[in-house]
1. Which structure, out of I, II, was Rg/Rh (Cα atoms, Kirkwood Rh) calculated from, if the result is 0.97?
2. For FRET efficiency 1/(1 + (r/R0)^6) of positions 39 and 55 (r between Cβ atoms, R0 = 25 Å, to 0.05), which of the structures I, II scores highest?
3. For relative contact order in percent (Cα under 8 Å, 6 or more apart), which of I, II scores largest?
4. I, II: which one has helix-only ellipticity at 222 nm (-39500 (n - 2.57) for each DSSP H run of 4 or more, over all residues; to 500), as calculated, at -8000?
Structure I
Amino acid sequence: MSEDEDEMETLRCFWFKFRNPPTHSPLGLGCGITAYDHSDALSIFEEKVQSIYPQLQITEAIEDVDIRSLDAGHVLPNMGLVTNRGIWFPLAF
């Protein structure tokens, strides 16, 4: 492994579930975020989602979520790239 590969930070997939999601919002299913670590994922969530929906309360955070375990009818066909840092579900963010 090269020095560059050693220095690269690994991105991880997180899945957050909420109490009080907005009515008729895909956030009722959860929110998928790719980030360097849990703290980074929370920062992205706070900046992009909670700034718009301050009532959201995280009830569950799944680190290294198995994407195949997510809702096949709603989440999987409507998500963005999990390989890029940021929110991949819902796409509105």
Structure II
Amino acid sequence: MKQLWLDVGNTRLKYWITDSDQIIEHAAELHLQSPADLLLGLIQHFKTQKLQQVGISSVQDQVNNLRIQTILSQLGIPVIFARVHEEYAGLR
């Protein structure tokens, strides 16, 4: 199964494309507080990769994550966000 993995941080967007658990492509790009804009520039490339699923971890707010999800919906494949807790075991 060919998958796209995204890690959307505060300043960088990192991605990996895997095929049968092997990394076949990866990159890290500065997004200057607009990961969705950077993703718009990458989406055409991702469309050519015949991906089957997207997994995302993100520290962005709900508005930015919704924008990211909307852009990725152009791929027509499942988009799964990792869910994190704001606080866990007393840690923030």
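Derivation of every value follows stated rules applied to the coordinates shown; laboratory data play no part. These figures come from a predicted structure and were not determined experimentally. Cβ atoms are built from the backbone, for glycine too; each structure is taken alone.
1. Working: I: 1.00; II: 0.97.
Computed on structure II.
2. Going through I, II one by one, FRET efficiency 1/(1 + (r/R0)^6) of positions 39 and 55 (r between Cβ atoms, R0 = 25 Å, to 0.05) is largest in II.
3. Working: I: 36; II: 28.
If we compare relative contact order in percent (Cα under 8 Å, 6 or more apart) over I, II, the biggest value is for I.
4. Details: I: -3500; II: -8000.
The value was obtained from structure II.
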